[in-house]
Structures are given as structure tokens and as C-alpha cells.
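Undergrad: Scrolling down, you'll hit the structures one after another.
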Structure P
Amino acid sequence: MDYILKYFSELNYQQRSQMAQLETLYPEWNAKINVISRKDIENLEVNHLLHSLGIIKFVKFMPGTRVMDLGTGGGLPGLPLAIYYPEVKFHLVDRIGKKLRVAQDIAERIGLTNVTFQHGDVKEVKGKFDFVVSRAVMDLGDLVPLVKRFIDSDDHNAIPNGLICLKGGDLSTEVAKFKNQVLIDELSSYFKEEFFKTKKVLYLPL
């Protein structure tokens, strides 16, 4: 919890407790199902939980905001974000049932009530959302056509509704087709750990 509290000291007692439980439950599950790379599970707090919370440094969601986490796997970035935003609704979607069951179990065990889950393809999802978030799921060019139909036209956050992705490395080729539409925010501006040197938030209004 040291790294999370270093950057998010505003967390209340319940949120701190829930975040701390993530640090216990993910390794527990990872021993049974490879949700996070076995080589990387020891870096859970920085490389996965804090990374997921990077979206908060880019935008603060207003209460009542609806967010779909596409390709959530075991619940990242959705579960850490749902802890931080108890008044925001999160819908976590993944095609791999066993990973989604991990996310469901963890959410239940830590008492999250603002998350729903859907096992299946994105084409089966119904409803409207203010934002779709994803963490290194697929190329932006493939992702945008899949999620465009979900974005509600009624904006009530500081930025227009759209797609927010956590990505790393050289993204110049990936974002070229979107020209000046994509906003790239360097996570190294907020987090000083080595892991974040190449990590970015990509935002595309839709």
C-alpha cells in the first residue's frame, strides 16, 4: 500500500482496506489461475494497481458516470477504479470466463457494489456508457470501431465522453491514423517509479 498511499493519500479507511485486500487476493488467486504474469505478481502494487489508478490522474469521473472496462481480465483497471469511485458505475467485460470469475470473486469479497460483469464478446454488450477504458487490450485502430456505438452523447464530465486506454512504448504508428484527435498523457509526469517511464494514458473523444 505504500506506493498507492504515496499518490492517493485522500483514500478513506474503507478504500484503504479494499485496496489492501487486493494485494492479498490477487496473489491468492494467481496461485490457482494465471491472471497476472507469475514473474510480475510480486510487482502487483506498482505495475498493476497503481498503473490502473493512473486514469484518475488524467480525469476525475463525476458521480453517476458509467464506465465499461473492456478486456478487464481479472479486473484491471476496473476494480481499483471502482474502489476509488464508489459513486461511479463500472461494467467489466471479458471473453475469458475464468479470469472474469476472479474479478467477480474479489469484488464480492471486498464488498464492491458499483460493479457488474459480463462474460462474452464486446459485440454482445448492450447499453450506453460515458467512457470505455482498457489496459493494453488491442491496437487503437481495432478498438475504436468496436466501442464507438457505446459512447453516450450526453457529456457531464470535464472532458467529452470517449475512450481512455493505458498503454506503453512507442505509440506513434498506432495513433497516426487519428491525427490530432488523440491526447497522450505521460504517466511519468505523476508517478516517479521506473515502471512508468514509458507508460501513457491515451484519450480519444468519441
Structure Q
Amino acid sequence: MIKIAPSLLSADFVRLEEEINNIQKAGADILHLDVMDGHFVPNLTFGLPVIKQIKDITKIPVDVHLMVTNPDKYLDTLGKWNIDYVSFHQEAETHIHRQLKVLQKYGVRAGIALNPATPVETIFPVVADLDFVLIMSVNPGFGGQSFLPLVYDKIEKLRKFSAEINPELEIEVDGGVNKSNAPKLISKGTDILVAGSFVFGSDNYKKQIQSLKNK
């Protein structure tokens, strides 16, 4: 069953709690939070205090995507707060196994995120230890960007490779997701679709979420 994870980056920050409640009522499966530090990507978003408050009021799983230079500084705290999904970028972390274990000791689903230009083969050595992989289909840092079709091949390669060594691995795709590319993403093996402007830019969240689930 495909899961839809609206990205709060595209929500109205002035009405954040209302937006979270609305997205839950509309049938979202996961709430996706993009954490940016102004170094790894040229933008700033949520800090830890805001993440904690969001987690406290959210009834669906929370997915934190760390687009930061030093992800290790966040992991223990996010684990103690029982964040459901946490991913950090392979491009930002040299001790991947160590950081995965930090998250998994708290029961967090631990993932690696990959920029569009990073070959998926570079994470094959750690696939057996991952709970999910977040494949970026735009260059991270800003919402509302156009989808990069090169990710189809990456998804297909990852699904094929993980089939035997980690069949429970979830594949998540983030960036420019809409009802036009969702069917192909799902057919290639995607489990979680992150959608920001496609959902929050509409006046009918439920309709948009459902359109992504209808292959």
C-alpha cells in the first residue's frame, strides 16, 4: 500500500497547527519535515524545538529529513522524542553505520537520503542495515521544483538489489511528485511519496492525496 507524506515545507507556516490537522483529516499517512541548516542546502527551516512541538500534536507518523552538514548532532534527540522516520544524507555523513545504530536503538526507522546526482550504487554496502532510502527527485533546498526523471532508474536498481538482502526496505521519493509521475514511481517500486506544493498548493487536500494513490 502506497503511503503519502505531505511535506510541511509547503504549508502555511502562520497556520501550522491548522495545516497539520487538515492534512491528517485529508488522509495523509505520514507528515514529512524537511530540516535545513543553511549550510548543506541554501535555506533554513525547522529547528529542534519546532520539531518537538509538531511531534507532540501530530497523530500520524512523523518523517524528519535532515538536510544538514552535521546530522549526528540531531540523532539522539530525535530518537528520544520517538520520531518515526529519520533520514540523513549520505553526502553529509562519513560514519553511516554508526549513525544508523544511534537511531535504531530508539526504535526509529533509519534511512539514508540521496541527492539526484549521487549514484544509488554508493549505498549498496549499507542497504542490509537500512529501514528506508529517501531518493531525491529534485536538488534539495527549496520546494516547488520540477521532477527529475533520472530517479526512475535509481528506484528500479535499488528495488532489484534490495529484493534479496532487505525485502522490507521502503523506498521514499521526494521532489516534484504529482499525479502524472506517481503511477510510474509506484510501478518502479516506490513505497512512500513525498508531495509538498502538489498537496498544500491545492484547496482540496483530500482530493490531491487520493489522486496520488490512484495508480
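Undergrad: Out of P, Q, which structure matches 0.6 when distance in nm of label points 7 Å out along Cα→Cβ at positions 65 and 113 is calculated?
TA: Computing distance in nm of label points 7 Å out along Cα→Cβ at positions 65 and 113 on every structure in P, Q gives 0.6 only for Q.
Undergrad: Have a look at P, Q and say which one yields 2.8 for distance in nm of label points 7 Å out along Cα→Cβ at positions 129 and 153, as calculated. Before the final figure, lay out the partial values.
TA: On the way: P: 2.1; Q: 2.8.
Only structure Q yields this read-out.
Undergrad: Taking 14.0, 39 as the value of Rg and Dmax of the Cα atoms in Å, for residues 73-184 alone derived from one of the structures shown (P, Q), identify that structure.
TA: Considering all the candidates, the number was obtained from Q.
Undergrad: If you rank structures P, Q by distance in nm of label points 7 Å out along Cα→Cβ at positions 25 and 49, which sits at the top with the largest value?
TA: When distance in nm of label points 7 Å out along Cα→Cβ at positions 25 and 49 is calculated for P, Q, structure Q comes out on top.
Undergrad: Given structures P, Q, which gives the highest value for relative contact order in percent (Cα under 8 Å, 6 or more apart)?
TA: The maximum falls on structure Q.
Undergrad: On FRET efficiency 1/(1 + (r/R0)^6) of positions 81 and 161 (r between Cβ atoms, R0 = 35 Å, to 0.05), which of the structures labelled P, Q is highest? Can you show the working numbers first?
TA: Values: P: 1.00; Q: 0.65.
Of structures P, Q, the maximum of FRET efficiency 1/(1 + (r/R0)^6) of positions 81 and 161 (r between Cβ atoms, R0 = 35 Å, to 0.05) occurs in P.
Laboratory data are not the source of any read-out in this text; all were calculated from the coordinates shown. Not measured: the values here are computed from a predicted model. Cβ atoms are built from the backbone, for glycine too; each structure is taken alone.
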